[in-house]
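Please go over the structures that come below.
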Structure P
Amino acid sequence: MLLSVFERFKIKDRLLLPIVQGGMGVGVSAHRLAGAVARLGAMGTIASVDLRRHHADLMAATGRSRDRALIEAVNLTALEREIVQAKALAGGHGMIAVNVMRAVSQYPDLVRKSCEAGADALVVGAGLPLDLPELTAEHPHVALIPVLSDARGIALLLKKWMRRQRLPDAIVIENPRYAAGHLGAPDSATLNDPRYAFPRVLEETLALLRELGIERERLPLIVAGGLHQHAQVRDLIGQGASAVQLGTPFAVSTEGDADAGFKRVLLDAGPDDTVTFMSAAGLPARAVRTPWLMNYLDKEAKLQGKAKAKDCTVGFDCLQQCGWRDGLAKAGQFCIDTQLAFALKGDTKRGLFFRGSEALPFGRAMRPVRELVDYMLNGVVPAPASAAA
């Protein structure tokens, strides 16, 4: 457990440090990272997509298979394993959440399996999870945390859920201007829209809560996107946020579940080394300008011009709507699961490396989770001797 200069915030019956580790797939945030964060008294998050890639026996059974039912079944097995292992590492501290993208085809099954396997919370983005209360009705102890980007989306979701006599247990407010991976904006041209700025969203959301008669303490607001300094945490909590969420800084921590080569790509990326583009999921995304990505972007217009429906590259139709498989010309024309899986293993030539746009707390140094959390919450800068190359 770690102390903090900030008050803890409450989700369900748990008092937590005001820091949340974001879910990052494929496999970047699995049990080791999530368990390490939770053990400190914070919220660790497992990304649910294609977790079989962390389990040699499951990959042996499905690595060359195109049997969708089999691949989906082993991914549920992998998810259960990861939740159980993360909770063991946490030792009863903090919370273990599972991030499930609303845009994935296995969304309902992943939600149900997360609840059955003992997850403390579900974090759902990449689409409005209006059906989440129904999917989790048999598991009222599981905290429900949608990810949204502006006050309008928050208002829509709250009013829909309130008709079902349910409130979220927290809301993640993610600013697409700075975040990594899939971004909560309709296209790249709107990423800098003022409606996503933290001060505006917090002010409008707090006003909305008053209008709806919801006590501020009942619905914690967790801000995410581009956060990398203790001063930012202090400022945002002062503006009404209950906690902050970090993705990329946790991805490059010692306990991050990805290969060391993956972490090095993110650590070495400079201010001009990230780019936004349209993902196969039909959402804008942000990643490092690696050889594969730049080669793809050079050919993107040509690929989109001849887009047509085809069979899923990896055989399990991971997305409900896929630009590559479904021939959607405005979306990305590549298999996102394949490219993210290459990145997980540190393949710098073929991988897609999601990364936020901002600097990292410790520059190019890789440090343990505990030091990252201590710095973000308390401003404690670790000694240089503990830096890793």
Structure Q
Amino acid sequence: MKVNLLDLDLDGMAAFCERLGEKRFRSVQLFRWIHQKGARQFDEMSDLAKSLREKLPAVCHINDLSVLSRQDSVDGTIKWLFDVGGGNAVETVFIPEADRGTLCISSQAGCAVGCRFCSTGHQGFSRNLTTGEILAQLWHAEHFLRKHLSSRERVITNVVMMGMGEPLQNHAALFPALRVMLDDHGYGMSRRRVTVSTSGVVPMMDRLASECPVALAVSLHAPNDALRDSLVPLNRKYPIAELLDACLRYLPAAPRDFITFEYCMLDGVNDQIEHAQQLLDLVRTHRGKGVPCKINLIPFNPFPDSGLKCSPKPVVARFAQILVDAGVVTTVRKTRGDDIDAACGQLAGDVLDRTNASQRLARLRSETGQPIRIVHRERQA
């Protein structure tokens, strides 16, 4: 079977070249051609020895993802729907701003966490993406944008693992992908500009800190265990106190001196004054010293069957002001790309019919003869 070179970090590329009888510097050349120059064919790689260029097509390839659709928002946001085979598809979103270009990348086809407020989970969970499938989203978007913007410079300055899926439940594929993003021979990104968002997979937060610490965003969404249990079922396994302990352990290795807490604003659910006060108590007094943090309030993006509504703007503003007045850095996320369903929590769209989740579940129900309770795996990151 041919090796997909997008699956390899630099050490993996070096090992691959060694198996071919090539020296390490050839792996660096290959790495740069693929990630920095966007080469798709080996005959483009002019500084490789001709003998190597002729050898490579028989043993490896650069496997891009097929684009099922691309949508362009009026605000400049671009959403791609990529085919990952087996009837599965994932979405990737580019968000341009005056001082940065952010790419939101998926890590799984579907999600297996179970939050109530994100449409992505309503397709069910299909599978983890490979390292190559994670990186192909960045590779495709970066070189597409360079071509269409006629830019020789890097267009994507920030990557957020906040697309479909829970990244830390796919750590085996995620960590090599992060290393490629950070590698100077790859995309050369700063650790501060690569963010992993998690709903709180505590053991893997510790692994991330030790193996590849980047900026960390935690999908909190509730200030107490009873409410978070109902919104983020993973909380039943890793309750808030354990989650905040993991945040404190992460900080010494983190590229920033704070953790970002994501908080989706749900009308009448988690947006009251008492919730703001409880949130303040959490971040200021945990373990007697609190957790250095920034709180990012996210207006909920409604979708059919959620049974939830977005908090009114005055309620969001009041909630934010309580936090700000107490000295906690707080932002309200600006909604981008909502005309193409690319805003936070909306990454499902056409994917719903492609994963056939309802059909699979109906088939399983008929095979077992047992009713199946579905806990949708959703994230609003």
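Taken together, the values in this text are just the output of simple stated rules run on the coordinates, not laboratory data. Because the structure is predicted, anything quoted here is derived from the model rather than measured. Cβ atoms are built from the backbone, for glycine too; each structure is taken alone.
If we compute mean count of other Cβ atoms within 10 Å over residues 261-268 for structures P, Q, which one ends up with the highest value? Once mean count of other Cβ atoms within 10 Å over residues 261-268 is tallied for P, Q, the winner is Q. Identify the structure, out of P, Q, from whose coordinates FRET efficiency 1/(1 + (r/R0)^6) of positions 69 and 165 (r between Cβ atoms, R0 = 30 Å, to 0.05) was calculated to give 0.25. Going through each structure in turn, the value belongs to P. Comparing FRET efficiency 1/(1 + (r/R0)^6) of positions 149 and 285 (r between Cβ atoms, R0 = 35 Å, to 0.05) across P, Q, which structure shows the greatest value? For this comparison of FRET efficiency 1/(1 + (r/R0)^6) of positions 149 and 285 (r between Cβ atoms, R0 = 35 Å, to 0.05), the top structure is P. The value 0.94 for Rg/Rh (Cα atoms, Kirkwood Rh) was derived from one model only; which of P, Q is it? Computing Rg/Rh (Cα atoms, Kirkwood Rh) on every structure in P, Q gives 0.94 only for P.
Can you tell which of P, Q yields 9.6, 25 when Rg and Dmax of the Cα atoms in Å, for residues 13-52 alone is derived from it? Among P, Q, the structure yielding 9.6, 25 for Rg and Dmax of the Cα atoms in Å, for residues 13-52 alone is Q.
For the set P, Q, ranking by FRET efficiency 1/(1 + (r/R0)^6) of positions 173 and 269 (r between Cβ atoms, R0 = 35 Å, to 0.05) places P highest.
I have 10.9 for Kirkwood radius over Cα pairs in Å, for residues 77-116 alone, calculated from one of the structures P, Q. Which structure is it? Answer for the origin of the read-out: P. A value of 3.8 for distance in nm of label points 7 Å out along Cα→Cβ at positions 93 and 197, calculated from one of P, Q, originates in structure P.
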